[in-house]
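Structures follow.
Bear in mind these aren't lab numbers, they're just calculated from the coordinates by the rules spelled out. Model, not experiment: these values are computed from the prediction.
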Structure P
Amino acid sequence: MKKFLWLCCALMLIIAGRAANAQQARIVKFDELAKMMSQQNDTTYIFNFFATWCEPCVKEFPAFQRFSSRYAGKKMRLIFVSLDFKKDFSKRLLPFLKKKHVKNEVVLLDEPNGNSWIDNVDSTWDGGLPATLVVNNQKHIRQIFARDFTYTLLETAMKPFLP
């Protein structure tokens, strides 16, 4: 009986460990994303807008992951904002995140009408992907990069915004 209980406990720990390591993402509306972009603290937030169907987005993804790992000790937070369709959340986005071993926060923006929110991200952004928004409200920083990045270009572009 003790062996059976021990085996059950061991299996539960293994399953719990795998679930804890599984990539988490959540679906949000623009109001919630706007709150994230309005944080009043000394952290610089980098919002990378992407989609799994966007080839340049997928190509630059490792550069953002590498950048996030390299600058993990800084007051910087990278948040991936997926513009995939809500219906593709489980069958496309989550497998993509798992395959890429994403550890950063990921949200899927459930706002099919881009015209209703794109100007609120940045009035100069036309909604094209990929795009990256840098925000530090305490330092009055808000800049959009409507382009794709290599690691070197990303590091060069982001370094001035880091503490």
Structure Q
Amino acid sequence: MADYDDERPNWREIDRKKDRSRHYGRQDKTEKKDLPKDRWNMARRKEALDRLFMGDKGTVEHDRAYNRIHKTYGTASFATNVKRYIEKYGLPDDVSTLLLCLDTKEKEVVLPVMDKLALVYKASTPREKEDIKRKLSIIKMTDKSIEIREKAEEVLHLIFA
């Protein structure tokens, strides 16, 4: 009987085994202690702060003018919408809208857009880089204005250098 009592663990050892158990003390993954209570409002506040720091480009009017460029592409009012946007907000920041602006075929719009494309080229995605190269090479071959064709060639040389 004495042998049996020696092999049997005492209560202290039993408690230690509980502490080492892989199930004991583990946090349940379904608990959401770290998440804020209202994520939706937090996201709205963050978006409002981002828009505040954007200045004029963070307003609802900017969004309307930006969307008007995309919606009127291929229509007679496209060039006037692009000019209004550029007068009020400057050149667009994204590559897709800059590429659309090249289709106005007007020097006062196309030349600064090409300069901006040369600046944003390195930070662009591979797809955007390919689109920029393709659009500029088409302009270089087909545009009626010699000045625009030369500028497209110059920007292409900057990109490939």
Structure R
Amino acid sequence: MSKILDLYVIVLKAIMALLLAGMVVLVFGNVVMRYVFDSGISASDELARWFFVWMVFLGGIVGIRERRHLGVDSLVRALSPAGRRACFLLSHAMMIGASALLVQGSWLQTVINWRVAAPATGLSTGIFYSTGVVFGVSAIVILGYEVILVLLGRMTDEELIGVRETEEEH
């Protein structure tokens, strides 16, 4: 499962790179069109915004998998291994709960807005709201996998600390 999640993160990073490149092309192309040709691409602003939102949510998934989110680990580092395990499981349970709420709300918004056309592109605005569904489901899978690892005793005491400092990687 770990290899599948790692491959998923690689795919997400590639998609994020494409979205960023698309944003640059759309915004820069629109600027050039406006100043050089006195016209513009009306859909570029909307698409660039959608690309940005998708990139942020996909980046959140990558952050969860790579444990790159912000956190304060001073209390957890001071705890015993059993305390670390308890904090890890409690924090993951809360994150899974929040992700489930996000999935539920995003799904409702996606369904409600599926037949609503975006003003500039005419695309379904359900695509925009489905970012929360993709993020939430991915987060639940990643966090659930980590909970299973802890319950099976396959995580070291150091891995129970939910954040990694950049200095630790060098």
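Supply the structure label, taken from P, Q, R, corresponding to Rg/Rh (Cα atoms, Kirkwood Rh), for residues 44-99 alone with the calculated value 1.02. Don't skip to the end; give the middle numbers.
Numbers: P: 1.00; Q: 1.02; R: 1.19.
Answer by label: Q.
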- prompt: Here relative contact order in percent (Cα under 8 Å, 6 or more apart) has been calculated and equals 32, so which of P, Q, R was it run on?
  reply: P
message: I have -21000 for helix-only ellipticity at 222 nm (-39500 (n - 2.57) for each DSSP H run of 4 or more, over all residues; to 500), calculated from one of the structures P, Q, R. Which structure is it?
response: Q
